[in-house]
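Some structures are shown below for you to check.
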Structure 1
Amino acid sequence: RKEIGIPDYQRQADLWSNNQKSRLIESILLKLPLPVFYFDVSDPEKWMVIDGLQRISTIKSFFVEQTLTLKGLEFLTELHGKKCDDLPTNLQRTIEDTMFVAYHIEAQTPKEVRYSIFNRINTGGLSLKPQEIRQALNQRGGGVRFLKNMVEQDSFKEVVGISNKRMAGQELVLRFMAFKTLDEDEFKTMNRFLDLAMEEIDTKSPEERSIYKIS
């Protein structure tokens, strides 16, 4: 039995508006082609969503959880105000029979290639921020958990006072770590500097990372 997981880097699953979610369901009902899904299958027992979280969460909320009410439709306006169970049987069957295309990013894929893949697929309406990509590429290391724990500390929230909705807090901590742990001659561009810092944090043991924690 395989599971689909949402890595720490990922954006929240509820960033789409009700209208955006409804338009996706409308596209499925109209049998329109949908963008492909991308999964990291480094762990064959638990695929991680790389691209398609908003679509997956929308389908789940409408078809499984029955919490999404359709609104703002362009063509099937007669379905306004309806949930999945309210649809005619033939339309419910259309959703059940919908086929999706998914691409796998294998464990042996070189990191440089993986980064290129992330940038190339990062073309949707809610594009990934550089830090979100950075955390995706390093999600199985300890660095992601370290940054997450840092920004969740009350002292950090009180002093910094920024929203962490798109990994802004993690990037701020990573910038500090970059200048703290890397040599100046490694700086070419800020993004590359932070990429190197993320990789450096991953190589450290929990004990080595702990000296940077806020007491």
Structure 2
Amino acid sequence: MPALRTAAVVINVADHGESDKIITFYTRQQGKQTCIAKGAKRSLKRFVNKLELFSWLDIEYVTGNYSSLARIDQAELTKAFPILRNDYNRFVAANILCELIQLSTRDNDPDPDLFTLLTWALDYLNRGGLVPDALILFHIRLFNLLGYRPQLAACVACHHLEPTITSYSFRVGRNGILCSRCSHDHETGPAGIPVSLSTIKLLGKALELPYEKIERLRFSP
């Protein structure tokens, strides 16, 4: 099989036998890939300090057949994100990001925008970005990329977003917001999650702004 080369982020690492490691990557071109790194636990050259959780790499690997794993042959470090492994809160947050990617994606199903989101979020945390804000921004962008974009532009019932109405609620079952007027008139189910008009507008910006600008957004506790 020909070797494939792609940018990749390590989202999971597991020991395999005495000398090997099983690495799960999220790659830019091929999506989620699980590879065996032969001799990685003993390597003093090929993989030293490279196949670490959260590392952003340029990898070369050979795909396996139906009964075997792909094999990683080379890895060059792009960004190590060392602070994420040395700060407990940032480590936990980064681990959440990687677990979400692992659970919400399929093998061999690439999404370059999802790769960009993951690398931005890891880099933002590594640069000292606020942990709660990073998690909120990552979640809302992830849901959008997975096809679960919430309806925030207007009430899902009357299709208006009026400045005179400041009380809204987010209804999970309808994947959108409901104004207080429509809530009283039409809804008989759960009350939903109270949300202010300013929060709705903030979440809308989180979905629309480019990455260099969403870092300026601040979410109150």
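Bear in mind that the values in this text are calculations on the coordinates, not laboratory data. The shown structure was predicted, so the numbers you read here are calculated from the model rather than taken from an experiment. Cβ atoms are built from the backbone, for glycine too; each structure is taken alone.
From which structure (1, 2) was helix-only ellipticity at 222 nm (-39500 (n - 2.57) for each DSSP H run of 4 or more, over all residues; to 500) calculated, if the value obtained is -10000? Matching structure: 2. Matching task: 15 is the computed value of relative contact order in percent (Cα under 8 Å, 6 or more apart). Pick the structure from 1, 2. That value comes from structure 2. When distance in nm of label points 7 Å out along Cα→Cβ at positions 75 and 203 is computed for each of 1, 2, the one that comes out at 3.7 is 2.
A value of 11.5, 35 was computed for Rg and Dmax of the Cα atoms in Å, for residues 27-82 alone; which of 1, 2 is the source structure? Derived from 2, not from the others.
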